[in-house]
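Colleague: Some structures to go through are shown next.
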Structure I
């Protein structure tokens, strides 16, 4: 199940990101984006009552009109990777960005992974 994140999810989101990336850089990025009020929305994936995935979209400020979203980070608990969960988070996030009225989404990520979702260099 994919749903919007709640404040009570924050500790589990931190753990997912630290575990998936093997460091705390992404978890610190998430906390900074939250503290600065730049988060558009966060989604989490649940399996068997536990959070196993997370994706965050923030507002990207540019010299133009129209909302631009930044996708980062996206993490899936290692035991749940390579099952399509990350893709479902991305697809749901893209749809939600459309609902928010975003004109574009920017991602800094793996060049072999994100093009399947419509991203290009």
Structure II
């Protein structure tokens, strides 16, 4: 089997790993083997947490919407159900922004959800 001298490819690959490991502490940012382990682990966490971030924000939106809806004398589930029946297609993030920045508009939305529930 012929001997392979990798040349620039090896250096480029190692440089890429070490640049990804910038900011890591001690040998994890200096030595290739430990940097590679740390970078692989960090990339796994990043991949996983891009998905969990969506879950966490949805939970936060639901908690905030529930609190805003209760202040308008309607439960969260009835509020969402009423909005669906009133054909108001707003996602939870937008509803939370309205609840925080414009409470009067949110009160109108809650009233329209109540009327849609009572009409159905």
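Quick note: the coordinates plus some simple rules give every number you see, no bench work behind them. What you see is a predicted model, and the numbers here were worked out from it, not measured in a lab. Cβ atoms are built from the backbone, for glycine too; each structure is taken alone.
Colleague: From I, II, which structure was mean count of other Cβ atoms within 10 Å over residues 1-8 = 11.0 calculated on?
Modeller: So the calculation was done on I.
Colleague: Also, quick follow-up: For which of the structures I, II does the calculation of mean count of other Cβ atoms within 10 Å over residues 9-16 return 11.4?
Modeller: Checking each candidate, the match is II.
Colleague: Given a value of -10000 for helix-only ellipticity at 222 nm (-39500 (n - 2.57) for each DSSP H run of 4 or more, over all residues; to 500), calculated from one of I, II, which structure does it belong to?
Modeller: Source structure for this number: I.
Colleague: For the read-out Cα extents along the principal axes in Å, a value of 41, 32, 26 was computed from one structure; give its label from I, II.
Modeller: Details: I: 41, 32, 26; II: 81, 33, 18.
Traced to structure I.
Colleague: Sticking with this one: Taking relative contact order in percent (Cα under 8 Å, 6 or more apart) as the criterion, which structure among I, II has the greatest value?
Modeller: Across I, II, relative contact order in percent (Cα under 8 Å, 6 or more apart) peaks for I.
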